[in-house]
Structure P
Amino acid sequence: MKLLSNNLYIVSTPIGNLEDITLRAINVLKKSDIILCEDTRRSLKLLNHFDIKKKLISYHKFNEKKKILNIIEYINQGKILSLISDAGTPLLSDPGRLLVNECIKKNISVTPIPGVSSITSAMSISGFKDQFLFYGFLPKTENELEKVLATLSQNLFALIFFIPSLKINFYLKKFKKYFSGRKLLIAKEITKIHECFFREEIDNIKMFKNPVKGELTLIVSQKDFVTKKKVIDEDKIVNKAKKYLKRYSLKDTVDLISDSEKINKKFIYKICLNVKNEKNN
């Protein structure tokens, strides 16, 4: 695989288990002149594991505006650059959007190197319908959170969130308020040693008594509309039929009962006909 200069590669990396990296991703990182990463110490563990020795440049949400011009200059010099995040697919609740937009503006090619994402990994084992909305991290303040959840609760699709484990109960209380009747999957430490999945009806969820550790991906199921069957009181219809048939025709009786009870006319007709036949016998 020949990498292009004047090109930015967006490279997906493992979210836990280091074996979840693609051969293509390893190849791109090995051929890159510079690798942009959030935390150089964390990225070094991954790169050392695959014996990748490249120049690392720290690129995170606190310095991304400041670093963009230098990065563009490196690319214009013909260097091959790759962007990775601390884990998973870059730009999904990670820095990089400003750089990608600047590359697009300057006609610099941006190439995705696909791989692991906690979003699709959690969704794949959820059992929920595959139409979903990824929101990412929710607001931390109660007022802002209430506004966002009030809007999202009207959405019919499954909803995916990243939740700080230490504030899990804070968010669960709001989920019970806004997502009643739906199901929840909590995916904890996906692909890691302490990976686990917790499934429950949102209305039945109890708060965690002990502190929860690890990275959490939460999925709220799609909004299902269950049409409740109307309970039909046949005795009531029979009594009305006996009363109306004394004064009205069979057709008029059926129409009167259908209008008042909002029940299928064929069903009412059968009852009224039986009452009429019994009366004539």
Structure Q
Amino acid sequence: MHKEENLNNLKPGLYCVATPIGNLGDITFRALETLKCSDLILCEDTRVSKKLLEKFKINKKLVSNHKFNEKKNLETIVELLESKKIISLISDAGTPAISDPGRILINECIKKKINVYPVPGPSAVSTAVSISGFSDKYFFCGFLPEKKSELINLFELISKLNCSIVFFISPKKIKKNIENIKKYFLGRNILICRETTKYYEEYLRTDIKNLSNIKISTKGEITVVISEDNNLKSRLKELEESDKKIIKNLIKKMSIKDIVKKINIDKKIQKKLIYNYCINLKNEI
């Protein structure tokens, strides 16, 4: 092993190694070399990672390190790293610590001044954005919240961003949230990537208003990319006559605060514009 270390010039420390998101052919030469030279490999599920190592004839010790035990493992792993060991961190698929375990360990390494090295490679996020045709400026949400209230709050916040929006979601959950997606992202386009790089990979493209019409398989994993909103800036600058009419109808029935909230959610218009128009209407009455 020492001979391999010298050949590859690997320094002691933690190596965050990206692994394929589906197609094993996407593994990099450097990733393989790093794994071969590791004293220990941390992974989410040993059964999944074992298949990868067996494919490339890598015989190294695998240690389960997932969201339920990463805090428990922390002290032991840090001690090994402080004793100048080479440890690799991998996830079941893609780049570690991106919506996967690893951040706790990485932050502890930073705190203890232990070297952390990236070994870049496959990522479901950049892969999806690269074929979307949308803006390369994007906001990544990770996995969407389970609670409806938290999901709505997130959608309300990110719908005001004029960039591509990327998130992970299950096929069943996207079907349940079609109406919410239409409500907050109407006027944009969407790309649904299912089973990326795998045999049954599928890429569905449509505009948000027609999202209900497409058929989404209930199997596999999904990465969603929603396009930037080219009309957002114009909507934020001024109220349309239709919006003014709605506000006039509401001004005698609701408080300004409630009107601002309602119009902002429904139309994604800047709150200050709605508020100022309401104040002007109140002064005219």
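Taking FRET efficiency 1/(1 + (r/R0)^6) of positions 101 and 205 (r between Cβ atoms, R0 = 30 Å, to 0.05) as the quantity of interest, name the structure among P, Q where it is greatest.
Q
Comparing structures P, Q by FRET efficiency 1/(1 + (r/R0)^6) of positions 149 and 245 (r between Cβ atoms, R0 = 30 Å, to 0.05), which one has the largest value?
Sorting by FRET efficiency 1/(1 + (r/R0)^6) of positions 149 and 245 (r between Cβ atoms, R0 = 30 Å, to 0.05) in descending order puts Q first.
On mean count of other Cβ atoms within 10 Å over residues 45-52, which of the structures labelled P, Q is highest?
Q
For Rg and Dmax of the Cα atoms in Å, the calculated result is 30.2, 102, so let me know which of P, Q that is. Can you show the working numbers first?
Values: P: 30.2, 102; Q: 24.2, 85.
The read-out was computed on structure P.
FYI, it's all coordinate maths here, none of it is from the lab. As the structure is a computational prediction, the values presented were derived from the model and not from experiment. Cβ atoms are built from the backbone, for glycine too; each structure is taken alone.
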